[in-house]
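Just so it is clear, none of the values below were taken in a lab; they were calculated from the coordinates. Quick caveat, the model's predicted, so the values are computed rather than measured. Cβ atoms are built from the backbone, for glycine too; each structure is taken alone.
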Structure P
Amino acid sequence: MFTLFRNSAELEVIRGPLDAPKSGLPMIELPADRFILAKRRWRGRASDGREFGFELDRPLRHGDIFLQTGVHSYVVAQAMEPVLRVVLTDPPQAARVAWQVGNMHLSVEVRGDSLFVEDNPILRNLLDREGISFTAVSAVFEPLGGMAGHRH
């Protein structure tokens, strides 16, 4: 077996999120950052101290319920992180921002009329120089095309 779970007799191994979780049960969070959630094999500890091993077909996402007992639901709680929010006001501005961010190979998330990108001092300077307004916020960041992004 994968060495991550060796000598873990009491460790519950999770294969994926529940397809149809029951609603109304109190939630117990399992905190993780997006880089951990991008993995298919990892270990985590829920806020009640219960440990889990994860051997997944696909990575989990924020809000996924992965286990229910008779009295609780265990849910993934992705950590918030510093991101920049750019409100896209018109198509030319949206295209310009998308080109700039894409040219830097940064991970992005699109929600409604806003683009979210990792807080990055180089990107801040570029947006300021181009006259594109942004707001620094703390949020759960779920970028397009995967959780970890592309890096050089």
Structure Q
Amino acid sequence: MDKIDYKILDELQRDGRLSSQALAARVGLSTSPCWRRVRRLEELGVIKAHVAILEPEKVGLLVTTIANVTLEDHHPDSVAEFDRMIAMRPEILECYATSGQQDYTLKIICKSIAAYDKLLNEYILRCKAVHTVSTSIVLRGTKHTTALPLMDS
């Protein structure tokens, strides 16, 4: 990847709806070579998807939580059971295996505290691999981005 590829990626992270012409103009290429570079970046898996980012509150998702999970053990079967449960639940947006006191950190978005309580008690805590869960309710967000830091501005 060269500097132009990084410019393309930076622009697409800011506005994924740019037309090929607009993107090409912003990165200093003509349309066809720019389009070919975008396709190559998609084929290489650098660009994973083109998506719309929604505002959770405007679609009725009012509660964001961060849940720190400790497993009973680290046996491959336990980890696989936990991974299956995580994959099944659309409320769980992000899951990170972490170092430190907890094994996983989850970002969860629900309609209400009651909906989170149901998810916690009917799915997460019923997973035999889970030992403990410690939850923090997000009061407000101060920064949220999906853009990776590709270039010095």
Structure R
Amino acid sequence: MNGKAVGLILVASALITGAAVYYLQVYGFYDPIPASAPAAEIRLTSVVTGQPEPILAAGFQGIDADSSPLRFRACFTTPISLATATESFEVYEAATPLNAPGWFECFNAARIGGDLQAGRAVAFLSQADITPGIDRVVALYPDGRAFAWHQLNETAEK
């Protein structure tokens, strides 16, 4: 075998491997969450009981992956007002939305994060330690739009 053939094989192998890794990271492990699935039930943690309580959610779109508990993302609407929510449910101060794959268009982590910082949305604790070290967080907007994701909590960051 001459050097050109070996070089071609190495370049082709690298391209195939790169394409496979890209596909698996962006598309391969994600599964849509049906609105009827238990994971689609949105809950917020009550300030009174400290327990997650189901809230009304419509138009649910969600994705998740078995490969990581941090891959959960969801978009939905709710009739709960921000005034009612802030009086009834635990506000989540350290909310940092994680990026979703580009093809999951309803979830824009940069926009949600900016709106949280600017006070145009408020984040609430959905469920602490939904998986050890991971919290489910929900951001609510005054117009009823809402977004959910998983993020590391303080126990995972130690």
Computing distance in nm of label points 7 Å out along Cα→Cβ at positions 74 and 122 for each of P, Q, R, the value 4.0 comes from structure P
Here helix-only ellipticity at 222 nm (-39500 (n - 2.57) for each DSSP H run of 4 or more, over all residues; to 500) was calculated and came to -7500; which of the structures P, Q, R was it taken from? R
